[in-house]
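Input: structures, listed below.
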Structure I
Amino acid sequence: MISEKLMEIPEDFQTNWISVKVPDGIPCLVISYNGKTVSRRDDGTIIETFYSNIPGGNPLSRDFQNYSILDCMYCEEVNTYYIKDIMCWKGYPTYDCEAEFRFFWIQTKVNEIDLKTCNRYNQHSFIPLPACYCQPNELIQFLNANDDNLTSHCENIIGPIKPPSTILFYNKESHYILGSTPLCCHLTIDEAKTLLKDYCSTMEI
């Protein structure tokens, strides 16, 4: 799902849009099946093959024959895949579900299993990215919030961790689309604060 640049605020922004802050990294799809996990770039090339606790993603998985597909951002410096979206979970397709449901699914289903702890059979951390409805007060807090929760699972990190620099906006009724769509838009955090200044009258710039 490839986002387009948000040029103006939609009329239904407050009621029908959801925002997600995204760290810098490599956009990729993570596919778990038949006891292994593979991450692929947008052009299909393999980043790596590894084990994960995603259903079907390691030899011990009870869902060995099932598969899952996650839309992620890979941040190598913190050994973490940040989950932006979900296409399939344990063989259940979600790409034809509305974005609002997909984000609910990410926060509930993914948190039912330990994807943060790295070990032999879960070689990378998987962290769901928090989402926020685009209502003024909530969006103000979301844009200015501390993002330590995105790296609180990391140990022995040398040097500062860059905060998210991009924010995605999803129409909450949109399905997962392979390709570019105006129903998913992006801005840098600074661009968002500027564009949304009038929309969120108390925004701190």
Structure II
Amino acid sequence: MIVERSEPVTLVGGAQLGPDDLSITTALAPTVVAADSGADHLLAADIAPTAIFGDLDSISDAARAKYADVLHQINEQDTTDLSKSLRHIQAPVVLGVGFIGDRIDHTFAALHSALAHIDRPIVFLGSDDVVFVLKDREVSLAVPTQTPLAVLPLIESVVSSEGLKWELDQTVLSMAGIISSSNQTISAPARISVRGAVAVTLPRDQLRAAIDAVRAR
């Protein structure tokens, strides 16, 4: 099954959610899909998902029974439930909640899945930030001046920017070398050009700007 939509889709994982996370994402992306135990967040919120994907080893018996008609079990252990779900969603952008911030290994796994499925753009909503992955592309960020921003390399990458306090000019970024954390915008829009792959973070209140950036082609 493929969940195919012309507008954004909310994808819910099993990590801890903030009290407003679902209301924020479903207002922008009313079609809701769960990755495995993310279904339990939907059960608690009385939200009916379009589909639930994963190996289904973490979902509760109550959610399994409630949503039996939309369960899609994928029995392989080489990928995460996030990857399994992204393979089955076709949308301009996915809004992911319940994937980052709870545990650092889960955050790295989420970024890995986002990079592995770069053709399925996803913006992760965390408790303080939004995060998205860019690979071999340029984006314009319509955010106010003095907006905090970080550009964090997932692989060795060459990055240029316009409108940042600490500009990048064909700068080689790598986890063993230079990264661009704690940067900020000084003009609008800010632009980032990437050869390679990076994670970009913005404040949580810039979710719409992140969505517009990753879905613009």
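Just so it is clear, none of the values below were taken in a lab; they were calculated from the coordinates. Treat the numbers as computed from the prediction; the structure is a model and nothing was measured.
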Can you spot which of I, II the value -6500 was calculated from, given it is helix-only ellipticity at 222 nm (-39500 (n - 2.57) for each DSSP H run of 4 or more, over all residues; to 500)?
II
For the read-out relative contact order in percent (Cα under 8 Å, 6 or more apart), a value of 28 was computed from one structure; give its label from I, II.
I
When Rg and Dmax of the Cα atoms in Å, for residues 53-100 alone is calculated, the result is 11.6, 33; to which of the structures I, II does this value belong?
II
Candidates I, II; volume of the Cα convex hull per residue in Å³, for residues 85-196 alone computed = 138; producing structure is I
